[in-house]
Structure P
């Protein structure tokens, strides 16, 4: 059985679905099973992966673990040590491209490096998936788009190659169900480098809406986010990365295509699949 932490997140949910399509047994971890809406057939496991002892009863028949740092927090070493003692052999870690291609405030990349180091020290076979920004991050624009059709943001020229969460999940499934990816680290990106206005344009094409991007001063964006009650970490993480990507675009790799044997999914495809999120109130 494969344990998936962060099972209700954008990558975790896709991973659960793809694993089930492969016929694998899945233990999908969630803190709130009643609200998880996970696919039928998954073994929904109630627990908090940031407190691994709450998952002890689910680890008895686990062969591999998908580690989502957002779900596990600082408990990677404890979780994987517990999994190893119960017979797990392999862990796949969702990491970030900034570990290999620094951008933004160093402390955020250091958090992913710490997760990677904890995984490497676990004694399990490890696969690291260092992803670019997720296409799903654009959902943060949905309230602005629904309200006025204008996205206000800093650093319009910041360019990244956003990756569809399904492609990350598809690579994760390969790694979780086989052995050829053990000991490997992959930088996964989408196929196309896009600035923020280009992303907004593609969402407009997907939704049929007349959308625009309006550049705002970084401090204005920061204050707007804090006014909404977001912790300071969120604008710090976002604005630091955007400032660097405005000077030097983020990486674009062909790794997803090579591993999956098909073209990586585009941001336009993600937008078409998620158009309703930008139009439904």
Structure Q
């Protein structure tokens, strides 16, 4: 058994120290960081089997949105003091809420016009992730590998999110227009099987792969999630099947089919066929 540990500190987003640039009054910079750590082990069980296990924590500091100080934006360029707590990059799936506390005054016809609004992430993200891989190498260079990962967002609070969420809700009541309850979640998992050549090193090396995943809305940050499956983001479930074939040590082909459906909320389906020609130098 060979243990390992990995630590990381990554800047996610930092705002302009001169924010807001179009406003004489300046606001505090919104600094967002990722603190990450993983421990695990590589385990050579015997001549035919080996295993890798890992336990990780990913703490996204200050990535969630923050309510603003109450104010009245008079036009689309007026800045609120928490405008930059909205994500600078996003795909889809995470739960959002309205950042600006807009006062209802005569200037906006008592809340009926000029509701210039921004939206931020409704939950913090502190993810606990378990990963594992089991390899069968008896028929080398042919290999079979079974991989899995489970993630839960420890910072998730469904009751608090339900009070502010603008999306990931159940069906609206038609009679009175009442929004449905929050239907998002905080867990995700994937299981994958891969057979064939572990590395495409020479002509006609090949491998086949199949995986199934289930990713609830707020298990992970949608901006960093798979950008191909389901068109990118979270709140998706489904499978990927495909294979790769080497034409030379430096050129190989990959064909995959990705089929995704929404986990919760309105129906959504996305099927993608991908064909890649890969080269390395």
Structure R
């Protein structure tokens, strides 16, 4: 594994000595990206290794939504018809999402009605609604999302399509990310540089309302504010966070190859605890 350490006050021997055994014990692949929000210190462990992005790709979708709102292309309170019908990027054939494969039922209950873009964004991030994600991607345009990712310098994040496009998945056309790519996106949001100070502050508040908190937040002292987005599919489990401790920082942990998500959550929580303790020290 490649380790890149830019040293300030962080003790490289201590943190690497503590994280290495955690990763080695997993039997899977783990990538870590850490950066102080002030840019003073950085740690990358396989930071440029590519992973299936799972639901972490919803972060750039949110950024693009707020970018278009800032530009006046749309308004976050615009109503969008809720239609469960999408087209595969492979051949344009139609497909639908299944409530049984999603983490949220509320958007499905609105089929035939409308929801605001703001409501869909909330569902996409806080409860990781796939249905809300696909509706927003269709509205925003996947090419626009990719251009924003490139503009922000987060090329490790590759958004090709919406969620549950089985034909695309079968052909290996999936959304991918690196730990570094996600770190850059969250760093930009945390610094108010993704869209604007006001828009980024709104995105932070949405990320703070994340409902799945068994990974990075579980390794932090109770009550620590965390703005984060998780992602999981079979044998894939990620968490990407801005941690608002006395010295705010971004931490991304990507995990592949662990079947039990309780086990992968524990790995991420352990790494989170180590980083918190080293930052505090």
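No value in this document is a laboratory result; all are computed from the given coordinates. Note that the coordinates shown come from a computational prediction; the quantities given were computed from them, not determined experimentally. Cβ atoms are built from the backbone, for glycine too; each structure is taken alone.
Among the shown structures P, Q, R, from which was the value 14.8 of mean count of other Cβ atoms within 10 Å over residues 179-186 calculated? Considering all the candidates, the number was obtained from P. With respect to Kirkwood radius over Cα pairs in Å, the largest value across structures P, Q, R is given by Q.
Supply the structure label, taken from P, Q, R, corresponding to relative contact order in percent (Cα under 8 Å, 6 or more apart) with the calculated value 24. Corresponding structure: R.
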